[in-house]
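Just below sit the structures, each encoded as structure tokens.
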Structure 1
Amino acid sequence: MSYKKNIIKAGYLLSYDYSYIITSIKQIYEEVDKIVISYDANGKTWAGNEVFIPESFFSEIKNLDKQNKIVFYKDSFFIPGMQPMELETRQRNMMAEKMGSGGWHIHIDGDEYAYDFKKLAQFLRRHSYLLKNPEKKSFNFQVNFVTLFKHNNEGYFVITPFEEKCMLITNYPKYEYARLTNKGKTLPLDFYLIHQSWARDVQEIIEKINNWGHKNDFDTSTFLNLWNDLNANNYKNFKDFHPLDKTQWKEISFFPAKSIDEFISSFAKKYPQKDLQLDLSSTKKFKLWFKSLF
């Protein structure tokens with residue numbers, strides 16, 4: 001059956017924070033069937049600002065791609081007059097078409113690290129029968145964000161508990177708002193996705209808030225001041241402070257680590273990924289499996 005080809009496909013949106021993607025790809029490379037990296041052909045961000053991606057980056061990706069799984073896709077993703085989030089959603093849909101129909105579509109941002117991805121891949125392959133007729137039976141999976149808010153020389157300030165959700169996987173990639181599809185059944189997976197997010201140098205943060213999809217969704221200047229004020233002495237005072245939904249970020253904990261690679265390694269030891277379960281009844285799973293045979 002054609003829907004069994006390229007079961008696991010990952011897509012990245014490449015822009016100003018291109019350097020993070022290397023770490024992200026290394027976490028998933030061995031277990032995915034295909035990776036598409038999309039970027040603007042005219043060197044523009046969604047805000048219309050210039051972005052330069054050095055040729056050395058593309059060479060590094062090619063050296064990493066020992067199994068020829070990675071495809072670069074460039075197109076005109078910036079359109080004057082459109083809002084950044086509209087452009088992000090548009091690019092995701094265009095990239096989904098480039099990734100091809102069928103299979104599980106995983107849209108993962110460059111600063112997101114799916115450690116021990118093998119457990120997620122095994123789950124998706126085990127339930128590949130859900131890929132049959134996605135137009136009629138669409139399924140989406142959301143995972144748990146581990147959001148890194150800031151770092152210093154000693155380690156990372158991390159949002160806890162890990163309750164913020166991230167829509168990551170779908171069998172019907174028709175995006176309505178960023179990674180949200182607004183169609184089909186959305187199920188939770190108890191899988192941790194490390195999000196480097198705000199744990200960057202101040203100049204990178206400024207570049208981020210001036211160019212990302214949420215550029216016009218909240219007062220970024222005020223939030224930047226809040227971020228800048230956080231330090232080792234006051235981080236425990238930060239409560240319910242997510243800029244869009246306060247309750248998503250309840251508090252902050254500190255995790256010692258000298259680098260992001262060290263953080264991923266130590267975090268994985270403290271919070272190993274669990275064996276994943278499909279949140280459907282046995283009867284429902286059997287019916288879906290049986291129907292996929294015909």
Structure 2
Amino acid sequence: MTILLTGASGTVGREVAARLDQKLPVRILARNPQRVIGAGPRAELVVGDYADPASLERAMRGVHTAFVVTNDVGGSDDARLVRAAHIAGVRRLVKLSAAAVEDPQADDLITRWQRDSEDLIRSSGLTWTFLRPRSFMSNTLAWASSIRSEGVVRALYGTSANACVDPRDIAEVAVRALTEDGHEGRAYTLTGPEPLTAVEQTAELSRALGIPLTFAELTPGQQRDQLLARYPEPLARALVQSAERQRAGAKARPTPTVEDLTGRPASPFATWARDHASAFTPGRERLPEA
């Protein structure tokens with residue numbers, strides 16, 4: 001039973017690739033296979049692109065189950081992938097979605113796109129499983145540069161909590177969904193074991209690094225300017241709306257799903273911080289993905 005992985009060069013996908021290679025035949029679809037690191041020696045790398053339907057169909061031939069990761073917000077990548085899956089005879093899709101789709105108050109661009117993607121897959125006739133994680137613990141890598149150079153964390157709404165999740169926990173659940181029966185038609189909300197604020201994460205990073213760190217709260221205007229420097233305006237606006245929902249407490253509730261599915265508690269942020277302390281250590285020039 002061959003499994004196709006998309007997004008294998010990303011935060012969660014690379015962790016899935018590293019775990020799956022020990023279990024079943026794995027095929028990895030990538031625009032640039034050189035960016036895929038961590039895959040085992042048995043993994044088959046194929047070149048392809050969501051914008052090239054023929055490459056998707058080739059990649060899916062002989063595939064039973066596919067791990068679906070898309071990031072073309074508002075685009076048609078999911079539709080192209082579903083169409084190719086039908087043509088190739090793929091039976092099951094495991095889709096990386098987002099926890100916000102469950103919140104009726106969440107109506108930003110990114111959440112609407114994720115809902116539409118889920119609806120598309122749900123109505124496709126294919127068997128599906130949705131993974132809906134909270135924010136990744138690895139998002140704090142965005143603070144690495146200012147920590148290394150100044151010992152400062154800058155973020156919006158420092159006392160608003162998020163039950164963020166270790167990407168490695170998401171990957172462990174994904175492997176189970178890809179390789180086991182019983183996950184069909186299920187949607188799993190994945191969180192860490194506790195809600196944490198940016199101020200509390202800063203304290204955990206300080207302990208992991210063994211150095212004092214300072215938290216400096218951004219104003220909404222400063223945050224908006226930072227986002228506009230990196231993203232198109234509609235996407236930046238969606239991220240601001242998401243931060244407002246977190247401020248209102250919408251992202252603070254942990255779920256037991258990781259423990260229910262893996263048999264062990266979800267990993268705390270303190271563990272993630274210790275394991276990735278080198279990324280925040282002064283003297284490092286590059287910020288690794290995790």
Structure 3
Amino acid sequence: MSRTKLAIIGVGLIGGSLGLCLKAALGEKIHITGLCRTEESMRAAVECGAVDEASADLAAVVGEADIVYLSPPVLQIVPMVKRILPYLKHGAVLTDAGSTKGDVYEALHEILPPHVYYVPGHPMTGREKSGVTAATKDLFVHKAYVIIDDPSVPQEIKERLMALLKHTGANFTTLDLAQHDRCAAVISHVPHLAAAALVTLLNRSGDDLNSCLKLIGGGFKDTTRIASSNADMWADICMTNRKPIADALRELRTILDEVAMAVEAGDRQAVHDYFAASKERRDGILHDAEQKFDTN
């Protein structure tokens with residue numbers, strides 16, 4: 001039986017974790033090549049076992065690949081596909097880990113030939129750390145993994161990809177492009193912006209800054225943890241999901257304005273109801289989700 005040949009473009013946290021879990025599950029049944037920019041990152045990717053071979057040579061990495069996993073920053077996905085396109089073999093399957101889908105999908109469908117297939121994906125997982133040294137083989141386990149079910153892609157191609165991705169242990173779900181980008185804005189993108197806003201609020205506390213720093217505890221650390229994420233990655237995400245993010249931010253601003261008015265007016269009942277409704281909804285959501293999969 002021939003080995004599956006996988007190329008990972010961007011062997012960082014996500015790409016590296018994919019390589020680790022697939023090598024753990026499949027061993028010699030899969031051969032993984034990785035595209036890395038520096039000698040240091042190549043060495044780290046091979047030494048940790050995320051890939052069998054690492055190179056900066058596009059042809060060497062993707063030339064024989066059955067499946068190409070694209071996990072660079074989202075703004076680099078389309079330029080990268082344009083670079084690797086001459087080396088892709090007939091029947092190659094592209095999938096990605098991009099946090100936004102609409103822009104990438106439209107651009108790739110304009111440039112991909114009929115014999116190369118693209119199945120958009122988004123693993124809803126990550127850490128505030130980045131790079132292959134932060135990769136773990138269980139990063140995807142029990143986490144939501146969105147696959148965009150494109151009817152233009154043959155069923156056998158989807159099945160070939162899913163036969164590989166199932167080894168991640170993720171919980172797969174399907175959404176359409178627009179729905180994915182709207183939901184990702186609410187669930188992931190705006191929370192990252194809000195966490196960064198809380199840090200910015202602290203930085204703007206003026207003469208109280210040093211005193212505020214003395215009071216930092218678990219609450220501030222928990223609510224701002226994701227503000228330590230990679231700035232380039234999140235700037236790219238915002239640029240490729242502009243309208244859903246802007247719409248969600250405006251709705252968040254409306255909510256905060258309503259709370260500010262209630263606080264300023266001394267309306268305890270309104271403030272109490274705000275907290276109570278949020279607690280009830282969050283507890284219910286998490287209870288339901290935890291019956292299906294790990295949400296940690």
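Values in this text are rule-based calculations from the coordinates and carry no lab data. Source: prediction; values computed, not measured. Cβ atoms are built from the backbone, for glycine too; each structure is taken alone.
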Thinking only about distance in nm of label points 7 Å out along Cα→Cβ at positions 89 and 161, which of 1, 2, 3 has the largest value? 2
Can you rank 1, 2, 3 by distance in nm of label points 7 Å out along Cα→Cβ at positions 73 and 241 and just name the one with the largest value? 1
Value 3.8, calculated as distance in nm of label points 7 Å out along Cα→Cβ at positions 41 and 249, assigned to which of 1, 2, 3: 1
Working back from -15500 (helix-only ellipticity at 222 nm (-39500 (n - 2.57) for each DSSP H run of 4 or more, over all residues; to 500), computed), options 1, 2, 3, answer is structure 3
Hey, mean count of other Cβ atoms within 10 Å over residues 49-56 derived from one of 1, 2, 3 reads 11.1; which structure? 1
